[in-house]
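The next part holds the structures, each set out as structure tokens.
Nothing in this text is a laboratory measurement; each read-out follows from the coordinates by a stated rule. These numbers were taken from a predicted model, which means no experiment stands behind them. Cβ atoms are built from the backbone, for glycine too; each structure is taken alone.
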Structure 1
């Protein structure tokens, strides 16, 4: 029996950190075939991604790209990203202290939350870092970093409905089955899960202080949850992505972990992370200006997008931050310091 239809609940796909989780169902034939499932992790693709899939090396700008600014056709240091079923894009436009929606093929965005400057009031944000659109409640959940909180805003009137979590420095969040919320606490070096309606979070990764042991994290940024409720964390200060299975007391390094650097065994400031149906890991390697792919069990990765030096050409990136698939398997990259979002089509 299927517990919940995640696609219906979320109505979309999320960047870095919003993906796959397993539910009890009699229809599941193989964990490697998502098209047989009625569920999909946030920021995932509704089609299987082939083992050696390739994406266009020329990105298409789908939001921003008109320089730094606060115009409706501009972004200012964007961070988190959510792509819905219609390929509309919601962006945490951090330095403009707003959430912007860009309709598919639009040349301008629409401010849906904030946009009145930095602040704490009912219509204000302070440096939002990540975003979830919850279709079930017709609301947006935001990691409101500068205000040290996670908040829910109505999509109907653009007003803050409630503060879900306080005293919390979070760069990344995602949602699991039955509305459970996974939130990165960068200050405490841990990831916590909050059940729907609950106020007490359970540590599901880290929680043993700052460090580089397998039971520790060091300035985690983004989180991704798969269908088995395993948690993948971009562990920035340890230059790695680490996987924590549900109930585990320590993690397993699945990308990087060989120190800071630009070789294919290394990462420098890993940020957005995705995982596909084959447990292939995709990482936004921010300061190497590239997106890398690490096959399950691999000791080295490969560059799939960027890696052509820092720049603003269609085949270049400048501080990629967040990743998301759409339902077709196209890859979206928040290209922060180019103040744009790029789409790279699956070939």
Structure 2
């Protein structure tokens, strides 16, 4: 059973990467990116936004069942019919690889990280809520479920955990697939940290930065026990938002500015508490920009930029629209008394 869950996970992430590659090709009119690691990490984030957003849309339409959510999850394979997407994926993964010391150390650490975390997800704290929420949505066929008698955690944004439903829909109570999803967010973080430090300095500095994150016990052991829980997706979006704002300033690049804004707002798709961080990063990120108005105007006038920005905001808004339909309060349980949720 464990091997089947691993194979299923690999099938899933290939699809996510294909979707992310397609999005990157769509919005990136100039065929350039900072480096390989950053491109791969950002492609996974962009692909996740689209696929998970699609799954959430199905949940509001009452179609949250295995055939439909897996149809969305595997949509990337339809994109592989396009030659340019296949070529870009192969190029980004294999072209121009330098088989040097940093390469072997980096991938050695990645493999060890995967093996160290290759076990069923240990339930506790947020993990219990995430698993329960996805099972509840699957049983009811919709996310429009819940009342004041339920754990309020089912109403909180949990973008990072929606893919758990894919494993639950096939393997039932087996949670290795969910753990691999949990691990994948951390792998994205490691790719981005290594990639950006490498871009700014060199591969050896990149390794040192990666190792500092890698061996933090909250990062390394999250999912291993009930006492250590960290949201890897939050870390990935946070870091991606920060360096993209900086690169938007340094390169005077509207694409980097667009990515920074999108990654910033998706902090709220994972934790209500990140609202303060999101606002702070957006304000500071916009404040430090040169030619602020020009960048904003370029995004608004660029059809592809604007379409993907609107799509991203739409998917994000579904979390709050869902809560409004159920409770009457978009931010439930936050501000529940102010908006008289459940007629309180």
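For volume of the Cα convex hull per residue in Å³, which of 1, 2 scores largest?
The structure with the largest value is 2.
Quick check on the output: -22500 is helix-only ellipticity at 222 nm (-39500 (n - 2.57) for each DSSP H run of 4 or more, over all residues; to 500), derived from one of 1, 2. Which one produced it?
Derived from the structure labelled 2.
Looking at distance in nm of label points 7 Å out along Cα→Cβ at positions 212 and 324, point out which structure of 1, 2 has the largest value.
Biggest value here belongs to 2.
Ranked by distance in nm of label points 7 Å out along Cα→Cβ at positions 156 and 300, which of 1, 2 sits at the highest value?
Top value of distance in nm of label points 7 Å out along Cα→Cβ at positions 156 and 300, among 1, 2, belongs to structure 1.
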